[in-house]
Structure formats: C-alpha cells, structure tokens
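Listed next: structures, encoded as structure tokens.
Just so it is clear, none of the values below were taken in a lab; they were calculated from the coordinates. Computed from a predicted structure; not experimentally measured. Cβ atoms are built from the backbone, for glycine too; each structure is taken alone.
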Structure 1
C-alpha cells in the first residue's frame, strides 16, 4: 500500500522555564510526521529528542525523516521507530476503539511560576534540584497545605543517592497524600533499585529505566511492585506499550515529554487505556494560539480533536 508522507518541524516555547535535575528547559522542538494511505486514513507521529532520555543530534534526525518522506528505506533509531509506530497504531482509528467515551484526568505539574488549580486532585513536583534536607522540609510544608484527599507525586529524575532515598522514605512514611516517588536512582543502578524497593514504606515508580531497557516486561518479571511511568514517544513500539498498559492499568501512568498538539492527541488516546491519573499536564503551553481548547480541559477526552482538525493545524504551518 502506498503512503503519502510529510513532515514539519514544530517549536513551542514554555510559558515559564521547566526545571529538572537535568537542567532548565525553555522550549520544545520536535519533528511531526503525517501519513495518509490510499484509503484516506490520516495519522500522525512525532520525533521527540528529550533531555536525559534519548537526545540524538536534531539535524541527523531531520536527515533521516527527510529520507523517509521521500519513500526511502531508512535506518531507524528508537525515536524514529516510535514516531513510525505511532503512525501505524490503532489509536488513530477512533471511533472504532472501545475507549472513545473514556475520560482522562491529568496530574498538575507544579512549576514555580504557575498557580495550582483548585480542581487539582493529583500534583507532580520535581525534586533533586536542591539538597535532600532542604527539599524534604519544603515538601513536608507544602503537603500540609493540601486537602487530605489530594495526592502528590515526587519526581527525582534519577538524582538521589541511597542515603537521600532513605531520608525521603523516613520523612514521608505514613503520609497518605504521597502516591509515589518516581525514579530515585539513575538507570545504571536499576538492580539496586529493584533490591531496595521492598525495604521502603513509600511507593516508587520507574521511569528512565524503562527507556533504557526498552522492555516493560523486564521489570514485571523481576518482581517490581511499584508503579510504571510510561512515556510512549520514547518507546520504539506503541503496540507493545499499549499491550502492557492494558495488562497493568492500575500501575501504568502515561506521561508526557511535551509533545506538539499532534503527538499530544495520540498521548491522550494512549492514556485512556490506563486506570491511573496520567502525567500529561499541558499548562506549560497555555495561551499558544496553535493549541486546541480541548487539550486544556478537565477531563480530557480521546478523539475530541479529530484528524480533520489536526489537518487544519497542519495546513496552517506551511
């Protein structure tokens, strides 16, 4: 079957800089792919180099995508594979999917220059930016201000030492408002993390290690009892990701790497397979005139932005 292939470079500035333990992030640049087959099926994928995860040379990626758009066989890396896998995923076949009426809620990302919505039930906060002693004190003080029904997720981006993790565990033990602490150790210490999990009172979540292993079942077979924070656009096989999420809907948290509106629509559709509140807050792009209002509502609905609407945005990028 022949396919009509196109691509666009998409760049968006954040409302305010996004701080992580890996550095400050001020804007997102990606390569969006569009494919249309002989039957008129339109789908999108996105190549998203990401700090701390998969970050190859942008010009090199662009060269590969250009060859792909011209119908040539290309050598794929995980990011290219993910984008092409997304193009061919069944998530673009709404309303044929069985989750079309499902709603998706997102945790709200706590950023220094953003206000907390009164509607927020689940919050996400980056840690590992300061010393553990200072951050533990700040987080405990912040938790006191939260309703007892709220939940907070702490994301360390692999920045904690073993001593730090035990300090956080001691401080947060018994605190019902802490849902989990995400990726405390760097990927090189995954074995140590698997061994230490059973010694902690707080729940943990895996993130970067998933990208490193490229096989979610590895951790399931290893006996991991915590959560999985899954960034679909950093995985080479969307069918494999969707299958895993459906097998672990209560422990799989679909997460963003700050996609364009094209990739974000795919992300919402993916998140509908999970029973967990997703980590796909889009407030860092609030006010951009290319944004869809449907992507900034609570809850989110997969398929509320149809391929025809995405095509209108696509045409405006010329």
Structure 2
C-alpha cells in the first residue's frame, strides 16, 4: 500500500510546468503600463546613439541597485540578518527603492509571506503552483498592491520608512533625473531605463528560475534550488536552497566557492562600522541541521508573519 508521504509527493505539481491556473484575465493590465514603458524607453537609444559612458552607467547602476535589493530589501528589511544604524537603514531603503520595485515595507511583507507559504497555494509567486511567467512578473499585477502592515510591525515603527514606502516612486524618479542631467538622453535610455529593466529581470529570476533550475543540497519543504549563474547575476541570491534551509544567515553562499557578492560588500561595510552583527550559518546548519527549534530555520519575524 502506498504511503501517505508518497501519495503527497505524487500530488505535487511539476516544478517546471506549474498548474497554469492564471489566465490573462487575472491581471491588472493597466498597472503594468510603467513596466512596459521602461522596456520600450530603452529603444530611444536608436535615435540618440549609445556612448561608452552610458554603458558604464548601465552596468554600475545594475550592480549598485542590485545590492540595494539583495542587501537592503532582502537580507536586512525582510530577514533582519544584520544590524545597522537608523540613518544607514534609511540609506539602504532609499537605495533599494531606486530599483523601482515598490516600497520597502511592501517588499518585506510580501517576501516574508513567500517564505511562510513557499511553493504552496498561498505563495504569490510560486512557479510550482502558477507557472514561470506568473512567478517571474505576473504576480506583481495580480492584485498584490496592498500591504498587510500587521506582518511588518518591526518596520512600521519608523515613520521615515513609512513615508518612503508611501512615496516609493520618488527614489527612481530622482535617480533618473540625475542620470539625465549628467549624461543626457542616451544616458537616460541606457544608463537608467535599460539598467532598470535588466535589474527587474535579474531580481525576478529568484522568484521563478531558482525554484525550478539548479541543485538541491538541503531537503527543504519547497522547491528552492542553488544555481551559480543566478548567483552571479544577483550578487549571491542564487544560493536559494541554502537560503530557504536557513533564513537567519546574512551569508547565502555557505561555502567559500559559492560566490556571494552581497555578503562581501556587507563585510566591507562592517569593517568601516556601517553595519554589524552579520549572521553566519552555524556548522550544524551547513552540515544539514535545521539550526532552529521549529526545524524551519525561520526567524521569529518570519514565524509571526
């Protein structure tokens, strides 16, 4: 007789196909207009041309803002894996929001929900449940614009973060204007618009591809995977199976050969006193233990969310 565990495993949807339950009617298409326009604006370079300064700006803004997403939105605001001052907390939030991925409080709340319900039916961007396209970008326009502030009370204590979150679009606008003033129209199209589009898709690969392609070192309750190529384009976020195994760690590349640029930058910031109490994965966790009493590796913040 087939065991209950085997039956449960057999009922799980394919991580490569998903349930494909979302149709084109499910989305707020009007809200997606800015997303589409940013991609189209990059083609303005066909009329202005592209200079080497524009390309350098594009690459620099991609990685600087990727750190804002990975070190700020993710490892600090969502998981609180290190500590910093209130002033530098604001800087991290502003830098993260120049990525134009909505507000810092919204981002943290939805990401905490992702960990709580990872690859289950309540996970808003699970490729296992809803398919790759929905997990990659569709979920953003699936009536997910609200923030459940009860799940981010630790962040709601700071009025400056609440203000930033409410007016999240100001940060990318300020950055775009500065790039335009410094480099002109070609700099705006390539340095800002193209880097923003690339940054979006780089970030979104963690929601979609890192739950489908790669290796699984740890037997987590979801389909998270480790992928070197995704780690390189996201400054370390591609070690996603490591992260889902133990979310308390600032460091996501658990071994020396697992490149984690976000962790290296945070170490530099720690050396100059801007951040501190950077959490490392304990040895028993690296060797396969859970490292937590509840067996999830989740922080008290995530368990309460």
Check your understanding: For structures 1, 2, which has the highest computed value of relative contact order in percent (Cα under 8 Å, 6 or more apart)?
Key -> 2
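Of the structures labelled 1, 2, one was used to calculate helix-only ellipticity at 222 nm (-39500 (n - 2.57) for each DSSP H run of 4 or more, over all residues; to 500), giving -8500. Name it.
Numbers: 1: -8500; 2: -13000.
Considering all the candidates, the number was obtained from 1.
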Check your understanding: Of the structures labelled 1, 2, which one yields 1.72 when Cα Rg over 2.2 N^0.38 Å, for residues 46-85 alone is computed from its coordinates?
Key -> 2
Check your understanding: The value 19.5, 71 for Rg and Dmax of the Cα atoms in Å was derived from one model only; which of 1, 2 is it?
Key -> 2
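With FRET efficiency 1/(1 + (r/R0)^6) of positions 190 and 222 (r between Cβ atoms, R0 = 35 Å, to 0.05) derived from the coordinates and found to be 0.40, which of 1, 2 does the value describe? Mind showing how you got there, number by number?
Numbers: 1: 1.00; 2: 0.40.
The correct label is 2.
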Point to revise | FRET efficiency 1/(1 + (r/R0)^6) of positions 70 and 158 (r between Cβ atoms, R0 = 35 Å, to 0.05) derived as 0.35 - corresponding label from 1, 2 | key: 1
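If you work out mean count of other Cβ atoms within 10 Å over residues 102-109 for 1, 2, which one comes out largest? Spell out each step's value before the answer.
Values: 1: 20.0; 2: 24.4.
When mean count of other Cβ atoms within 10 Å over residues 102-109 is computed for each of 1, 2, structure 2 gives the biggest number.
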